[in-house]
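Right after this note come the structures.
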Structure P
Amino acid sequence: MWIDAAEDFELSSDFDVTHTVEKRPNIDLPAIMSAMKEESNGKRTIQALSDKLMLHRMIMNLGIPQMPVLIAVDRQLTKNDVDTLVFKHMGGARSVEVVLKPSHLSNGTGVVTVSTPKPQERQPTVDYLVQHVQKFLAEKADPKESAALRALRPGFLAQPKYKSVISFKLPLELRVLVLWGRARLSFGWWGRGVPESSRNAWFTRRSGNGGRLDLATDVWECVHEHTLGTNRGFEKAIELFQRHLRETAAAAEALAVAVGAPFLRADFFVGSTEWGVRLNEVAYGCGADYRNLVFEANGERKIIDDAPQIARILREGMSRCRRRAPPERFLSRLGVHGTNYNDLVVSDLPASLRPQLPEGVLREGSGSQCEAFAVPEDQCISPRTSPPLASSFGLQGAIGAAVVAAGARPKVILSRGRAKPSAPAGQQVILSR
């Protein structure tokens, strides 16, 4: 189904790696990801998506809800920027906790969370933040990152801190993987080889409409390795994720189509009564583990590593994609103009010129009614290891799924199991003061 979707997908030439996959017909997913990184240099669309400031402006023109930007620093910092942040946004009647992050770096490098300072702490906070921002404006992305990311111009942005009603140490994020304009997996990812990795959960998608992909009727099943009944926060997070599967998938698909990307991951914050569901970031490439379900001849379901199938979809899709266009065709629709990355400018588009989003896409205010899912921090602790499982599915989780009817909330039944790990992923590190 995803390979079929490639035939009618309009591919931006910035993402075209056909010659690479044709030379290596059995290329696996880590190698495809490496090729995507190596060939990203000078690709305007990839650089625009990697630049958090530019991405924010593009998403504004697309109309998908995201966190507001309180201050934006493009290349050079002024002390007035930080004064405005601390004295206006953090020191007024509606003071907020703030997250500052570089627009040109990745994996949490340079990210700092700042609590609301007391009046006597405001000037020292300004001084600290000026020093911090200047330090990371001078840094470049890690040499292991993509060529596109390493070439980004420096910048910083400050946003309100997103707080989920389920009190994990980090806000809940639902990640959506899109292939050829169609969401394949949604997942909550906590990392690999860390105590929290037992919370990783994947929502796998199957057609509920005779082999055709249709978000209104498709079936989603949840696969995880967590011991049920041991962490109320985890179980409420799964319920909260399932409420937003369809609208986040629709938003991620709309974004992938808008930029002409055959592979895209979009991450959505979930669980805030103040902000609702919001797009957090976008990634062209991903090193997380992927899980899916297959049906065996005896009718049993088996949990598998989905990376080989994702690689096959990308390989064969490149050869079957019939529609290709230059990057400016896509970028101009999002208000982006310029012949190379350093010249790119994103203009605000009036509503009449913005792309029309399809039915069912995430809208402003969605997901803010989530008080019933609140869980205190002491009920959000997972056991360090899951017990060995006798089969692909544990007895504590039912096996199955329900069809998502148009206008209805998806109802997902939990499944547990184990599968082999895939490619390594970078760890996100949040620096707090």
Structure Q
Amino acid sequence: MPNLRIKDEIKYLHIKKQKLNLDIYHLHISLANTWNKSWPYIQHTIEEKLQHEAQTKYKTLDKKLERLTLAQKTTPKEKHMFHPRVINNTDISFTNSETALLQKGLKYNIHAKKKNWLQTLALEAETAITQLPSNEREVYRKIVADRINTLQRQNSPNPNHNTHPESKLIRSIQSKLQNNNAMITRADKGNSVVILPITQYESKIQNFLLENNFQKTTTDPTKAFQTQIRKTVKDSKTLIPRDNKWKYVNMNPSAPSIKGLVKIHKPDQPIRPIVNWRHAPAYKLFTNKINHIAPLPNAFNIRNTKELIQNLKETPWLPHFTFASLDIKNLYPSIPVKETKTILDYMLAHNIVDPQIQQELLHWYDIITKQNYFTSNNEIIIQQDGLAMGAPSSGLIAEIFLQHIEHLHLAHLTQTQNHKLLAICRRHPASF
């Protein structure tokens, strides 16, 4: 499986290189037309500089590879096991070719030539031929014409049939999924593809809703929420310039929708909810105005694993210390909205924010946190507690609450005299 991933990466880089080569080719033709007889001398100078630059780059890469080779003399005792690229939770049997196609992932796209690629090729060839001596042009025109005729016969278009070799595999996979009432979705971790019955997927969504105090309703509140947003934007006197008010209203809004990513690394494979808020009424309101809130201290935050390792190395360890890793479950639904508003109010007042701006931000907070709903299986679901999943503002609001709790309950435990209680505490933003 790792070999397949490496091959896919090499293939992607090769396609990227081909695109760059094509761009350079077009630029070459354009410059040749512009500079005419002077172009060969200019091209020779450019090639010399490129060759020197490439040699310098390759020497640097060789040195890096040599250092990495010397640094990795010892092999790890345990081999890391990756999740399979395709996890089939159904009784559907796929051929080797179909499985290989599924292993390429849901982002894989069949590459097809543009509609008029032969005409473009002929025009570019003619442009290049015109740069040749006049006594050689007709010979090359004949060679190019024969080659283009061959390509045209080999790629004769048929509007009723897709000739790409993988198109048949895609239709076969779609047919098997449809006949067995199954679907394909992404895994939460591991970049894997999960195939499961539609009823099983819907059951996982329903289990999540039942376990987290959600309530169904027959009324879609989108229209009422949109009216509130328009009024809030219209009444804004300090945060939104008069000429830019339209930027904060989501035209033709619709209710957010939920989908689930399967947690293949956990028992019973529950789902991680992903709510698409892009078309929600309040999507644009809070996104661009977080700069009015003072920067958070981020006393316990780390940016990445490298920073965590460095922090651990700098921390003195004693034999009786215990290392613990904790996970936050269902963070957004667990954030107390009223208490966080009080914290936000204090932050704004403490950082001497203009009273009018403070009042507007707190009003926006109320409007956004009330728009806590989404659709599932053509039903409107109301989230009773916490912050809206998928809302652009929820990450910042959750961070305000978490950092307040950390400052209140953890900061004093990390002081020098209390190291016996808590030597170090760090939180990765990816935890929510």
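Readers should treat all values here as calculations from the given coordinates under stated rules, not as data from a laboratory. These numbers come from a predicted model, not from an experiment. Cβ atoms are built from the backbone, for glycine too; each structure is taken alone.
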Per distance in nm of label points 7 Å out along Cα→Cβ at positions 153 and 361, the highest-valued of structures P, Q: Q
Cα Rg over 2.2 N^0.38 Å, for residues 129-208 alone from the coordinates reads 2.17; which among P, Q: Q
Source structure (of P, Q) for helix-only ellipticity at 222 nm (-39500 (n - 2.57) for each DSSP H run of 4 or more, over all residues; to 500), computed value -7500: P
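When you work out relative contact order in percent (Cα under 8 Å, 6 or more apart) for each of the structures P, Q, which one comes out largest?
On the way: P: 26; Q: 15.
Once relative contact order in percent (Cα under 8 Å, 6 or more apart) is worked out for each structure, P has the highest.
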Computed 4.2 for distance in nm of label points 7 Å out along Cα→Cβ at positions 249 and 297 - originating structure among P, Q: Q
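Out of P, Q, choose the structure whose coordinates give FRET efficiency 1/(1 + (r/R0)^6) of positions 137 and 177 (r between Cβ atoms, R0 = 35 Å, to 0.05) equal to 0.05 when calculated.
Details: P: 0.65; Q: 0.05.
Of the structures listed, the value fits Q.
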Comparison of P, Q by distance in nm of label points 7 Å out along Cα→Cβ at positions 97 and 225 - largest value held by: Q
Rg/Rh (Cα atoms, Kirkwood Rh) - structure with the largest value, from P, Q: Q
Per FRET efficiency 1/(1 + (r/R0)^6) of positions 145 and 377 (r between Cβ atoms, R0 = 30 Å, to 0.05), the highest-valued of structures P, Q: P
Of the structures P, Q, the one that 0.70 was derived from, the read-out being FRET efficiency 1/(1 + (r/R0)^6) of positions 121 and 369 (r between Cβ atoms, R0 = 41 Å, to 0.05): P
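Of the structures labelled P, Q, one was used to calculate mean count of other Cβ atoms within 10 Å over residues 41-48, giving 11.0. Name it. Each step should come with its number before you reach the end.
Working: P: 22.6; Q: 11.0.
The correct label is Q.
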